[in-house]
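These are the structures in question, set out in turn.
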Structure P
Amino acid sequence: MPDIAEEPVRMPLNSANVHDDRIERLQELYPEAFAEGEIDFDRLKNALGEFVAQGRERYGLTWAGKADAILAIQTPSVGTLTPFPEESVNFDTTENLFIEGDNLEVLKLLQKSYFGKVKMIYIDPPYNTGNEFIYPDNFREGLDGYLRYSGQVDDGGTRLSTNTETSGRFHSKWLSMMYPRLFLARNLLTEDGVIFMSIGHDEIGNLLSLANEIFGEENLVSICSRVMKTGGQKGVHFSPCVDYIIVMARNIAELNAFREPISQSVIKKVYTKTATNGPRKGEKYRSMGLYQAMLDKRANQRFYIECPDGQMVIPPGDSFPDTVAEGAQVTPGDGDGVWRWTYPRYEKEKQACNVEFIRSDKTSLVQPDGSKADWNVYYKIWLSDRMEDGQLPGNILDKFESRHSSAELKALNIPFDFAKPSALIKFLMTISGVAANDITLDFFAGSASTAHAAMELAAETGNSYPFICVQLPEPTPTDSEERKAGYNTIADIAKERIRRVANSLTDELFSDNTDVGFRVFKLSSSNFKVWDGTGSTALSDLEQQLKLYADHILPDRTDPDVLYELILKSGLPLTVDIQQKTVADKTVYSIADGTLAICLANPITSDCLGGIAQLAPQRVICLDAAFEGNDQLKTNTVLEMKSHDIEFRTV
């Protein structure tokens, strides 16, 4: 019988356990708070010292069902994401993903592969205004509940909850739905990542409290108001014209300043001057006073400047340099004005033609004797420089009304209401600094406005802006325009919209390499029969169950189905490069530049295993059943892989 150390490691088939990961990180930070692998809370309190809250009362958000919502986070998913190339566009090459399924289960499955890799998240969750959002009534059922909902298992269906205002826990159910999803989504953000959350007035208070708890209130960037419409007479006291976007950073200390392109109206209004000479002749600029009353005082920023007629000028005040000469300085006292720059900086900018002198009888500058000067001194702000830097965006968004979304969907001949304009999401991507190859995630994708925005941005720039969109296959109403047009679910609408956007952009592409494809995956049960140990314990029954699980791949699953499950649960992205090789007449998949090798051949031979070792991957995964009970071959394989420093796993 082989030594236990010579057995291959079994591949886990569940998603990352978020709870265990946090415990491990806590142990790294406070090893003294652990005894025999368990948390000693008294030791932890001692380690935290003054930061431990005292007393029984606490400030925070609580609701009926919060404990269950936390439990939902801690329960790993045993599902998988199954590829559907036939519903995709450019499946083998695109970096874009559309995932059909319950977003809670999907977010769990994405934890290993996309932890800390998403630059921006945009979500437009249900606003909780009535019969507006649907989810499994007992979300602790997780994958099983979703499979019944989506018709993948046939036991009569599962009860779904439409959250109505007559429900006893109207807000609590909404919070329980949102909490685990936001918690898991935060894990996916990069350190400089940001999430934008659209919400109406019904739940903005609760969503803000929820976001503060999960992200930390210090990471609140802003709350934006978006103008939904102008005019209208709906409502009782006010006509509702705005909704809101809560903006939270993963780590606000790492988040870059937001910038938007300078608008043409600002250019016409502000950049009114044109250089008539110098190295930047013909360029537009604006003038700003080199002295301004609100400038903070610096010891080396009060000095004389010589004007074109030889007049010496200095900001107003009571302290003057001893010498009346260009650049002569004095330390400013209370009430003394200063220039924006030091004298060396002033000299440098003057040489670059970035300083301007204008005669004025309204100047605040004074001469050495304290009398009023005849000049103002300005520095130039060049339009071309500011175009590169952009400008700070305001938090009232008035260019993205809902009617714009209706118009773009009509142009695509897509029947759908309540979508956000793709221009809004493109604007958010731009101001937050989403760069080429940065991932954008939307796990309440709806009709796929986020995908539309990312593809348009790619077409305009020639860069890749990969997206991940997740949408529940929520049925369209039976008498709706969507159903009449052949769309049975909202996910069907989203996929068709992405296809039509891709087609509409074909003639506008910046380059032939622009990525306007997408890969479709659907949430489903694992490809493997996972024995949970329940059922009869009689010896004859156990023997029968073991026979059933000997070949534990489900009969209707394909090699690509199994392959992508193993890729996902190995912590690699779903768009990773896959090369198919033949080794000893067996198919071997070389993944991620050869770092992972997967062989699904059954049975497998020693020649094949030896050939895989020669490929020198970091990890190898094979089917346990492929060894057909040959423990000697399995032991020899473990030893050979170890000799090549290869991690060997079976499933």
Structure Q
Amino acid sequence: MFDFVRTHKKWMQILLALLIVPSFVVVGVSSYGSGGGAANEVANVGGQKITQQQFDEAQRRYIDNARAQMGERFDQKEFESAEAKRFILDKLVENAAIDAEIKNSHMTVGDASIQKNISEVPSFRKADGSFDLDKYKALLGAQNMSPLQYEHQIRTELTKRQLGSALPGTAFVPRSLATRLSDLGAQEREVQEVLFKAADFADQVKVTDDMVKAYYDKNATLFQAPEQVKVEYVVLNAGVVEGLIAISDADAQKVYDASKDKFTAKETRAVSHILVAKKDAAADKAKAEALLAEVRKAPASFAAVAKAKSDDPASAEQGGTLGSITVGGEASLASAEVEAAAAKLKEGEAELVQSEFGYHIVTVTKINPAAIKPFEAVKGEIVAELKKAQMSKKYSELAEQFTNIVYEQSDSLKPVADKLKLPIQTIDNLKRDTKAGPDSPPVYSAKFLKAIFSNDALKNKRNTEAVEVAPATLVAGRVVDYKPAAKRPLAEVADAIRKTVVEEEAEKLARKAGEAKIAAAKAAGDAEGFGATKSISRNKQPEVASAAVNDLMKADVTKLPAYVGVNLPGVGYGVYRINKVTQPAETDLARRGMERQQFDGMVAQQESYAYLNALKTKAKTKVSDKPLTKTADAVE
């Protein structure tokens, strides 16, 4: 919301941390020590055990939610990282610490709050908005939950919410400090700039072979080629299974003969009318009968009469046209009486009917009789439906065969490929940390990579197990060739190193020139060589390089002009002359109020964090690192 706060978030957090009430001992989960206990226990919070199964279930829900929200951008490997596991474990521990505090403090919420919360759930309401008890019980029953269990769950959640909302409401930043922070954000400084571009010094750099070798030796990790495998693999998915299902013409014909109603286009009728709107009952009927006689005498004049005399202006413009009805289908006209009459008339006939709108002279201008679609026209649709009906059963049968064969004949993929008529595909240079994209082959799946880089697959060149990489998609693979991680030869990377060394040395020369410029400017006391004056502020888009703004805004300006030198990554070195410091003539009170709310929010966040950690400490929390280190087998 505010560029100043966003750009200087770390600085703001350090400053505002001084306001946090120091009664809370802030410690990380890792500070609690190693948890002992049963092998299945990953944490213990106040005697409440968190098991490996609970962690795995929480991780599964976390990954499923992320997959649903991110769609094609989802990368499961990112959500199986140590950082993601730490986040999940921390949340489990926090919840357990809150539960312990609620239990020890005997906190609860009243029945009235429970009832109010439940009554506000849209799924439990009738159409008129009132609470539907039968629906409430039925929906809970569908989830194998009784009302008592659900109400206990709501009570627990509301109690947690009550506990969690207590601190943020009391957090605030003193007005004087909030004003000072806002003023710092609004402050403007007039500067002049001169850039020393590294590219201008590149010709002065002479790179020797010894410099290249030294860089290569010092930065060995930069030139480490990751382990790679060449893999053969087979895939069983819905597309493969569908191709293995054969539907004969005779079977399709049987379905067609038994379901002709489904393939029959119902009769449709184009309907027109002339409306005599309600005014005077006797006069209305007499007028309608006269119009009926007129169009019966000259049926071809119906459209012209409708246009001239109908009281329905919308259809009158179209010669009385109302649209089409489907005989035996759903109602499509506003008047049921008009539709019923139209269903019985012959083409060109007219009839008089009465409805809530008045009297209608109804006619049918065209009838398209019911007709059955020929077999050839619907054969493809029938075959697709029959295949779909057989797919689930067929896939289950083939999946079982696939799984058994790749396991029982684990020295080759040829048996499963021959049995199920699957092509053996090959991919080279597959890495353990390969990232999957929306159109990536199935072997990029995190599950498959874990299997193919297991000890058994790498050392013994055995088939992996059948890995479900997506719904109704199984993959099995086999390592054909393995290249361990190795340092790339110097000759292979020498040119890249030489380019990097030139860039680094040129940046050093640019900095040296910039520092000399600062010394000369201070001695001379003038602005020679500097560019035009520019205005910068923490709250607005900078007119200089973004990397320089923070250094310029925190520079000591007790004596002006002030000089600042800044390293500009990818550019070189910037030298800046600060000439003037000003505050806006008018205070933006609306902005100041919004910023104060954000400052209060930052303090509340820090206090909440401190409070949660204090609860963990109070509960004598012990956490194991087991969930964080649980990974795929490594090659020994």
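Values in this text are rule-based calculations from the coordinates and carry no lab data. For clarity, every value in this text was computed on a predicted model and none was experimentally measured.
Assuming -15000 is helix-only ellipticity at 222 nm (-39500 (n - 2.57) for each DSSP H run of 4 or more, over all residues; to 500) as calculated from a single structure, say which of P, Q it is.
Only one of P, Q returns -15000 for helix-only ellipticity at 222 nm (-39500 (n - 2.57) for each DSSP H run of 4 or more, over all residues; to 500), namely Q.
Suppose mean projected area of the Cα convex hull in nm² works out to 42.5; of P, Q, which structure was it derived from?
P
For which of P, Q does Kirkwood radius over Cα pairs in Å, for residues 282-377 alone, calculated from the coordinates, equal 13.5?
The correct label is P.
Work out which structure the value 18 belongs to, where relative contact order in percent (Cα under 8 Å, 6 or more apart) was derived from one of P, Q. Working shown, then result.
Numbers: P: 18; Q: 29.
Checking each candidate, the match is P.
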